[in-house]
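The structures considered in this document are given below.
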Structure I
Amino acid sequence: MAFTSVKGLLEGYAAQMDKEFWEYILEEDMHAQQITREQSLAYMRRVWQVMRQTVAHYDAAQRSRSGLSGGDGEKMRRAEAAGHTLTNGFVTEAMRIALVTAECNACMKRIVAAPTAGSCGVLPAVLLAYENAFGAEPQAFLEALYVAAAYGEIIAAGASISGAQGGCQAEVGTASAMAAAALVYLHGGSPEEGAQACAIALKNMLGLTCDPVAGLVEVPCVKRNAAGAMNAIAAAEMALAGIESRIPPDEVIGAMDEVSQLMSSKLRETGEGGLAATPTARQIQHRLREMSGQEQR
């Protein structure tokens, strides 16, 4: 694709209103990558298939090598089944799928980086939960993926999707913004409402640090995926109700870039600050190093 701003995306589409929004994005992707329509669609079908397979193949008994991740998605399922959750249906299911997908990543299973492996649970969570709760034709989810991809590309161009460069706001924050825009599209919202959802979701996660315990994409990453999914739902709900971001989407992305530059290197995936520097985190790191040393003997 070749999108560098939300304004450019919306204005470009407005000039070609004979196409649907997702199809405009598709054709821009074809042009940018010099591929055919079927090649582009085949890729998105594969993305959607892998997202579904990740959740379908979840093993609640499996744990990551560190022992820090695994089983939480199943705990969420059991809690809902027992009637012990504050939310139900779509919202709880989205939370569960976000946990499941992020746990699968920690357990070295196949996931879709959306936009990164560390934020892989957010987008599939809202899409798959929507499918379960509201139903839609398979084609609709491919279309929503194109919308999400366009916003991911814009944020990558205007700021960053790298935790090492911009903190977790760049990873889970971007994923949440992508998911919010996709969710608005799925629920019949306008392109402008999708842009507002993106802005609201991203604003809510400005300044989020990347502070992985022991340098692993597990703590706090897995649970942040669930939080990102919840944030996406809230942003989409507000945008669909006609609530707008007082700061335009492109300016929000610009602010995110500025925050990235102001953020200490200790809070950008180095494991030197935030949660990664707590006494418990240091103990975990020490324990894992000892385990690794024993395995190498």
Structure II
Amino acid sequence: MKKFKGTGVAIVTPFKNDSSIDFSALGRIINHVIEGGVNYVVGMGTTGEAATLTPDEKQALTSYIVEVIDKRVPLIIGIGGYNTQEVINNIKQIDFEGIDGILSVAPYYNKPNQRGLFQHFKAIATCSPVPVIIYNVPGRTCSNISSDTCLELAHECDNIIGIKEASGDMSQIMHILKRKPDNFLVISGDDMLTLPIISAGGSGVISVLANAYPAEWSEMVSNALKNNMKIAREILFRFMEPINLLFEDGNPSGIKAFLSVKGLCQNNLRLPLVPVNKTVYSKINKVVTELK
């Protein structure tokens, strides 16, 4: 579990003007974040626009990410959905060479109850050959993994090693932190809440911001984990405006605008997502200039 402590980065999927995957830009971004000091990479998550990728594209992306990382840092890939059996089938078809874990989002659209959520993740954990981190993001799924369900999974499923918590509910997160097994990871899914979650016993973040600012955000997380809170706060306060801009006109539209301004990839997304509006892009351009 130690390999997933610290700063993980939810990597974007860059696209060319014709909407095909820009593998060259992806390679640049992967090297950028690794050289910046992130502890691990998460591919094909929400920020990676996984919902718009075909099965063949996901396979090609996975192979490419594994190749570029070349075991320099651990790799987690996103495998989730609202059809439990389809998720299991997808897991069974993957070559896990070079892949260290799975991030699996709570089922969306069909809104299962807590018993259904428990059985869904238990089934995934049972079939997965690598550790599983469950992902709670009710703002996207309309399905909250309660603290009790999370703790039941943590205590009963050895292969479920942590949760990426993006509910924004600090009371719920604190309840998990208080009662979790010692080796169960509570990972912030929200850059802005990373510091308070770590201060309460969390193990780090799966970050959007770290695509653009891996060195700075890794330094913040590292200092927070070492209880150097003054330094960590100073870095957080410096990046509060950029974090807000990431989500002002939607994610990953915000982070792709940052990466475009920094020359790491083109500002292209796949429908139904579109680039940020001109006002937000202008703000992002100004912030990038000021942070240099």
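When you work out mean count of other Cβ atoms within 10 Å over residues 36-43 for each of the structures I, II, which one comes out largest?
II
Hey, helix-only ellipticity at 222 nm (-39500 (n - 2.57) for each DSSP H run of 4 or more, over all residues; to 500) derived from one of I, II reads -20000; which structure? For helix-only ellipticity at 222 nm (-39500 (n - 2.57) for each DSSP H run of 4 or more, over all residues; to 500), the value -20000 is produced by structure I.
To test your reading of the models, identify which of I, II gives 27, 23, 18 for semi-axes √(5λ) of the Cα gyration tensor in Å when calculated. Clearly, the read-out refers to II. If distance in nm of label points 7 Å out along Cα→Cβ at positions 172 and 252 is computed to be 2.4, which of I, II is the source? So the calculation was done on II.
A short reminder: the numbers here are calculations on the coordinates, not readings from a lab. All of these numbers come straight from a predicted model, not from anything done at the bench. Cβ atoms are built from the backbone, for glycine too; each structure is taken alone.
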